[in-house]
Structure 1
Amino acid sequence: MAFVRDAIRYFTLAFISVLLVSCSGGGEDGTAGMPSQEDIAASSGDNEGSDDVATSSDNETNKVIISGTITYDRIPFEDSFYGGLDYPSTTQVPARGVVIKALDGSNSEIASTVTSATGEYSVTVDRNTDIKIRVVAQMTSSSPTWDITVRDNTQGGSGYVMDGSLVSSGTTAGQIRNLHAASGWNGSQYTSTRSAGPFAILDSIYDSVQVLVGADANLELPELTVFWSEDNIAVGGAHNQGFIGSSFYSTGSGSIYILGKADNDSDEFDRAVIQHEFAHYVEDKLSRSESIGGSHNLDSRLDMRVAFGEAWGNAFAGISSGDSVYRDSFGNEQQFGFSFDVENNVVYNPGWFSERSLQAIIYDIYDSTSDGDDDISLGFGPIYDALRSSAYLSFSGMTSIYPFIELIKQANPSAEASINDMLSAQDIYGTGMYGDGETNDAGTPIILPIYQSISVGESTTVCSGNNFKEYNGVDVNRFVLLSIAQAGRYTMTAQKSSSSTLVLTNPQLELYLNGDYVAASRSSTANVETLSRNLEVGTYLLQVNESTNSDNFDTTGGTACYDVSLNL
């Protein structure tokens, strides 16, 4: 978040100011930004139980209770297909599950807690002690387990906090300190610190976490950092300068980056975008993901890994928010946007390669609304169980709709006929974990069968194309399962086939085991590629493609066919 750091202004309401602070390295000292608001009041002591609290805390332990409610500005969307953020309809909502710290005059932590589902908190401190309340843009829980923090990638990864002023805890039974994170919007533009941003991001993730906990009471999420800054812009470049290109999840760092540039593309209030990226984190950390990423749209004919990963993200956003309509704002004053309904079963180019087809199937398995061929309502539990099952995690192929749906059908046999009807309605006919017998070729026969298999001494012919998209189109990458019956050193070769229409080829090989990368060979030698590797007993997957079909240059590439062999 870009702060005014050389001239900090203080705003006082009922003699307490509250500041949004950027704390480097997770420490407690930082530079204050433009202020938000805090209310403070003493408890009257009239309400039921207040006298007991005063007796036990004041007289026996010399303690007092400071409590309050933490809120932030939530900006909704206009109710139209192309509508953006609706600032006049801004409401103050609870900041749920965020970390609260009581600090003394030297910024030492005296007590800590997290806010409730209604944004309320309570901490016990010594009376007659100068205390300030700090709200940290962080959600933590020890059982179930998560630790999710919003940080500023343009300020060395400093965390966001909101501070109240240093005020005596007094001697009364209870003191109320309510803090509010304002949006910073003045009616036509952002003119002060956008304090609500980090808390809006966390609150969207809070809903997603609750969905996961509903399916797994023993949930253990790995630590997650969400990077957001007012300078994060939809231009590629150095992430520490805000050039992040788009909101995205990074498998390399295991972190999420969220756009924040006003009048360009700012996503902190775009609930679906945040929950979509969180879904990628869940798939990566709790399940498995082999998505190769790249540009895509709902009607692209995509690599099956990309189609499934993006569909999962869209469907999970709808599940998390309770709203099947996915919305994203952008443009001047964030007044523009687009939306789509993940439950919409009308699909252009339907199939196992369609993000739009797959998101409708995943959401329809979950939801309770019967529409079209959807007459089941399994909830989220079976979806979560399939993604977490050992059969899915150890599957020899790649992630796609097939292993996911097969495991759901196995666990819910009474729903199998209905699920098959939904699949057929989307022109998906393959069966089992590998999509055996699939007949939907997306208009290019070279993509079927989805997997081919060979053993030692055998060969098969595969073809790579770029008929639909460079890099991540459905026909770019081909998959060959390798059956290894004994440990040894094996050689995999892709040699240009006589059936290739591309005259000069440059094949590339990548080897995987249960979705995990093993090795690759990408030499510049024309028409042939060889990969030698010591392999253990098992079933490996060899990905084959033509380099000029995955270089993102539309003027290169074409149909390149290879004879793929395996030798000991």
Structure 2
Amino acid sequence: MNISNLTKALFGFVIALLFVSCGGDQAVSTTEDFSIKIGLKGDPERLNPMLSSGAINRQVFQYIFLPIADYDPINLELVPILVKEVPKPVKITEGKYVGGLSYQYEILPDAVWSDGKAITAADYAFTVKAVMHPGVQASKWRNYVKEIVAINIDASNTKKFEVIVGREFILATEVTTTLQMYPAHVYDPSSSLLNVTLDQLKDEQWYTDTTAKDSSLVVVADAMNSNKYSREIVVGAGPYQLKDWKTNQYVVLDKIADYWGEAYPENVFLQAFANRLEFQIIADETSALSLLKSGKLDVLPNISSVGFDGLQNDEKYANEFDFLSPQIMRYYYLLLNNRNPKLDDKNVRRALAYVVDVDEIIKNLEFGNASPTVGPIHPSKSYYNKNLNLIKFDIGKSQELLKASGWSDSNDNGVVDKMIDGKSTELELTIMISGSELGKKVALITQQNAIKAGIKINIEEILMRPMVKERIRPRNFDMAALVSTQDAAPVDPYSRWHTDLAVANGQNDSGFGSDRSDKLIEEIRQTTDAAKREPLYLELQEIIYDEQPVVFLYSPRERIIVSDRLQSSSSPKRPGYFANTFKLK
């Protein structure tokens, strides 16, 4: 072979090698066996967001069910998902719905359910009707959706529809857009809700009379509430579908072949780079961390500060993982029963705030991964009241406040007492905790500090569901360690802080409220201009701060550990990560 031919051969070999190399890289990024293994602390209760939207459930169903629009995880702006655009509302000036708002939506032409059926306006109407159905266990969504008064489907285009909200208020757009959609043909195959109106579903007498004659509405409610439509038949519009679920072991989601959302690569809700998401149920964090270190897990969210910082500072493993700590819109607090004669004085409530050493808790339990807070608005919100001073740990001030309200240790037993309704009553309280390690430690620290001020605190461990249902909502409690979560949408303080809900089974669990706070809450709800809402938010926070109806603690950072083999990112939007957007490096 001459030099010329040899050169050509070598050149060809190099080109071929480069081609193979490039082809290999491409194959890695699109390989069919690219799966992401995610650790979950518990088994999902059900994959049915209408009935249960808890944190563990959300981590799974967010890839199956989609709303027509939602807040982007990165820029936190409301973006369309299943519709062409999020329209501006039009105020209705005449007719039956005068004073209300009209929204015109059009579903994307190529949007289909995971079973291949087209997504239509009828599916949107079914979703809202199912929420409003008195027999469906969707009370949380129902209180949200009740503002929708009519849905009008375009007779000439099954993808177009009008949504009418009965009045103008801050969350009107969110009410019409952020509900996860359900396919009518799957969840209501007999079309029982097709010709039922929202007005009828809101009429208790109509529902009672109708179901007495025809059980079809009861049948659809029973189906929606059943495990069948939460574990066996789960059909959504997202990029993944349920493949397998073994209770307390794993949940497997597979990417939908030829998914329609691939036509919209910039929409993060429609992305799906992994072909499979495997959720491994691992209650024990030590076991979960061992699996992570051995490469049998790729993503581990909701890690304790001890586990998170321990691995991050371990030279052997630190470079093998990415450590994500987004500021999730969540805060911890101690709920107080303001109706309890021992707690109906704001001096006593503030005295309790002074015995909680928030700085110590953040330093020793959260390893600094948290920020103290003073009220019900998350510190990340622009209208968080930064002018309110943090209530710092101070036993002396706690004692002063108790003394000012007539509490003293008359029998020298270490617990202050006072005459209430003619009876000597000691300031002895019980704090309920759900059983988490963090809750236990916070309660113990508070218990140990409170006795120094003369307040005796007992600790009662009770599961969260019965705690809320059997104790908090019937108002049979003193204190409870709880967490509150918020979204990117404007905060509507009505359900938690208005006196309308300060009744048995209402959501204003503390019992807080006054004429002025109620008026501010109502004005906040009715003011659509964000700039005009801000001073209202600020004043409401001042009132809550002064009354101290609950003890506000801090806002934690989420802690998520991700294998370094993945290109990952975090978000302040719950649950803090979106595995569908993760790619292979």
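Readers should treat all values here as calculations from the given coordinates under stated rules, not as data from a laboratory. Note that the structure is a prediction, hence the values are computed from the model and not measured. Cβ atoms are built from the backbone, for glycine too; each structure is taken alone.
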Matching 18 (relative contact order in percent (Cα under 8 Å, 6 or more apart), computed) against labels 1, 2 points to structure 2
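Match the computed value 0.35 of FRET efficiency 1/(1 + (r/R0)^6) of positions 224 and 488 (r between Cβ atoms, R0 = 25 Å, to 0.05) to one of the structures 1, 2, and report its label.
It must be structure 2, since only it matches.
Taking P(r) over Cα pairs in 5 Å bins from 0, in percent, for residues 240-343 alone from the coordinates of each of 1, 2, which one would give 2, 9, 14, 14, 14, 15, 12, 8, 5, 4, 3, 1, 0? Kindly include the intermediate steps, with their values, before the conclusion.
Numbers: 1: 2, 12, 22, 24, 22, 13, 4, 0; 2: 2, 9, 14, 14, 14, 15, 12, 8, 5, 4, 3, 1, 0.
It was calculated from structure 2.
So if we calculate distance in nm of label points 7 Å out along Cα→Cβ at positions 184 and 472 for every structure here (1, 2), which label has the highest result?
On the way: 1: 3.0; 2: 3.7.
Structure 2 gives the largest value of distance in nm of label points 7 Å out along Cα→Cβ at positions 184 and 472 among 1, 2.
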Highest-scoring structure on distance in nm of label points 7 Å out along Cα→Cβ at positions 208 and 400 (candidates 1, 2) is 2
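If mean count of other Cβ atoms within 10 Å over residues 72-79 is calculated from each of 1, 2, which structure is the one that comes out at 14.9?
Working: 1: 19.9; 2: 14.9.
The correct label is 2.
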Matching 45, 35, 22 (semi-axes √(5λ) of the Cα gyration tensor in Å, computed) against labels 1, 2 points to structure 2
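For which of 1, 2 does FRET efficiency 1/(1 + (r/R0)^6) of positions 296 and 464 (r between Cβ atoms, R0 = 35 Å, to 0.05), calculated from the coordinates, equal 0.75? Could you put the intermediate results ahead of the total?
Numbers: 1: 1.00; 2: 0.75.
Only structure 2 yields this read-out.
Using distance in nm of label points 7 Å out along Cα→Cβ at positions 120 and 528 as the calculated read-out, with 7.6 as its value, let me know the right label among 1, 2.
On the way: 1: 7.6; 2: 3.1.
Answer by label: 1.
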Value -9000 of helix-only ellipticity at 222 nm (-39500 (n - 2.57) for each DSSP H run of 4 or more, over all residues; to 500) was derived from the coordinates of, among 1, 2, structure 2
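Using mean count of other Cβ atoms within 10 Å over residues 160-167 as the calculated read-out, with 23.8 as its value, let me know the right label among 1, 2. Each step should come with its number before you reach the end.
Working: 1: 23.8; 2: 19.2.
Computed on structure 1.
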